[in-house]
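Enquirer: Heads up, there are several structures right after this.
Values in this text are rule-based calculations from the coordinates and carry no lab data. Keep in mind that this is a model prediction, so the values were computed, not measured. Cβ atoms are built from the backbone, for glycine too; each structure is taken alone.
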Structure I
Amino acid sequence: MSRIVVKIGSNILTDRKGGLNQKRIYSIAKDISDVCKADYEIVIVSSGAVAAGMKKLGLKEKPKDIQLKQAAAAVGQSSLMWAYEKSFGDFGKKVAQVLLTRDDFSERGRYLNSKNTLITLLSYGIIPVINENDTVATDEIKFGDNDHLAALVSGMIDAERLVILSDVEGLYSSDPNKNPDAEIIHFVSEIAPEFEAMAGGAGSAVGTGGMYSKILAAKKAVSYGIKVNIISGRKKGLTVSLLKGIHHGTEFKPQTKKIPSRKGWIAYAIKPRGSLVIDDGAVNAILKAGKSLLPSGIVRVEGVFDTGDAVYCIDLRGDRIAKGIVNYSSQDIERMKGRKTSEIEAILGYKYSDEVIHRDNLVLLS
């Protein structure tokens, strides 16, 4: 049975007055219920809690104050889940609320626990409805937007496809609201920098993302070997039609050589706590020879971090070339940088490993 993640943005779920669009939610529930009948397991990543809370609190604009935004999320989340539960219930489907923060992905134990919970829900025929836990999330533990969260969830559960329901038909050659000659790009085989530039900037008054965030999410998902589709969420039946093999919107081809699950976790889920500036010899050893990072190649330590934290490896020109999990703290690395591995024990009084970052815990970014 194939697993599909469907990401639904605030623009799709809200009406012109800012409240939840009950008819749209019912239509989406019908489409997803029909998809489930065709032997698909569906996970929903849904925005809309803050928007629903804004309506109930009488707010005209998205709150900028973090406490007010969290209050709106708390008020709106119950309304959002009730709308899903009622709509899916009409089609004989059950839903479950799952609220996540960045820490649920950053800590390996919590990551695996979250994954097992989602897989267990799917095994019982229940549709998980995932949202960021805005009520408790701070800047330190936020995903930033639900497009990013959807990509991480897709990798977590080994999804076959990520379907992003958008307020536009797909990725255009330029902004269709400003350029009437803008053309939709039907297929993307590789997400080159020009596509990121083409996607433009921020989103709407109620959402946090835009097409740019969707491109970045697609870039992560395809590296897991996951196909990504951006289609209109305002037209009935498109998701069902898409999964029957009929093309809609923009499709991003998955990478043939996909990133292993654990390395995907390192690359995208763990929040980096610092950086290691490394010399050209270490860069070549990592990029060309597939080697681990040794203390001799480290020029400078940036930030404060502990053993087991993630850091960036940066070359002398300031470019990030890799990300990995360190075997030593920033304090210890500061003492051993530029020295040989044979000197580690004499410098520190102990030695965990010859490597500062072992190759198995290192992911290339360039």
Structure II
Amino acid sequence: MTLRFGVIGTGAIGREHMKRIENKLSGGKIVAVTDVNQEAAKQVVTQMKLEADVYPDDRSLVAADNVDAVLVTSWGPAHEANVLGAIEAEKYVFVEKPLATTAEGCMKIIEAEMNHGKRLVQVGFMRRYDKGYVQLKKAIDDHFIGEPLMVRCAHRNPEVGESYTDDMAIHDTLIHELDVLHWLIDDEYESVSVSFPKKTKHALPHLRDPRVVTLETKGGVLITAEVFVNCKYGYDIQCEVIGEEGIASLPEVDSISFRKRATLGTNILMDWKQRFIEAYDVELQHFIDSIKQSGEPSGPNAWDGYVAAITVDAALKASNSWQKQFISLKEKPAFYSVKKENSHEAML
């Protein structure tokens, strides 16, 4: 069985996913493409030599009889309508974050999926598929360091452009930590506060950088997450979990050590795509494989997208009010509580 993909959005991430489905992964094929820029959609089909039709809009693509699964890599505010359209058409859907730009939008998707009766949606939280995070998750689940007490993590970029807004530090950057930490320690967030150290001279006037986000969980775990998007020295993702009996840290990225010009060192990546390129491959391969094996995707689901959206909203309020915000989630439906046999933790 080959899973036939229709792609909504042919920007940078859309093209990267199309390349991996066509050239690196097994069991998938691109058969349909659309973009608000029709010329861009036609261009990518020609450049990649795809046997795919270019559709004038997302609705016609989703309705196409030869499309089994929809890959949503469009502009974030369009995700909600794209995903709801796919569910209505009873198509599987892999959507890059965010699932929707509001918690209300996420709940609409959850209700539509539950009404359908089986899972159709997977959200592109790729860090859960990074081999370093998988090792860290196993150490925590195996109680290698006892119960987690604290987590310290950092998300650092060498620089960001003028189009990067202050709020993007939360809803585009921190959102990855919000999802992966929720998954790592398997505990619900209770509150969030944000503080701002001395501003770096490299940040543009409109951007407060760096910032430190403090999260408290219902189980009492205290998390500090640094977001520093003009750190200059490289793209650096750190995570350290302090437990009752030890400390477990995210492994450093593989790199040669060198001795040169009186220096002993290792190289640091500058490009986020290179840091998580393998994780992107694994997550999409898992999406394809889990559908083949069980008829449903079993990766990050619509509920995970909702949790991230609620926490992002609270963190934005905390950033702008300078006050702690409490996080209130609806009760998790049993529909999303069942542990799938082919969950991605088991398959990695």
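Enquirer: So if we calculate distance in nm of label points 7 Å out along Cα→Cβ at positions 14 and 270 for every structure here (I, II), which label has the highest result?
Expert: I
Enquirer: Now a separate question. For distance in nm of label points 7 Å out along Cα→Cβ at positions 182 and 310, which of the structures I, II scores highest?
Expert: On the way: I: 3.1; II: 0.8.
With respect to distance in nm of label points 7 Å out along Cα→Cβ at positions 182 and 310, the highest-scoring structure among I, II is I.
Enquirer: FRET efficiency 1/(1 + (r/R0)^6) of positions 110 and 190 (r between Cβ atoms, R0 = 30 Å, to 0.05) was computed and gave 0.35; which structure, I, II, did it come from?
Expert: Working: I: 0.35; II: 0.90.
Traced to structure I.
Enquirer: Next up: Hey, distance in nm of label points 7 Å out along Cα→Cβ at positions 22 and 150 derived from one of I, II reads 5.0; which structure?
Expert: Numbers: I: 2.6; II: 5.0.
Traced to structure II.
Enquirer: Okay, moving on. On relative contact order in percent (Cα under 8 Å, 6 or more apart), which of the structures labelled I, II is highest?
Expert: Comparing I, II, the top value of relative contact order in percent (Cα under 8 Å, 6 or more apart) belongs to II.
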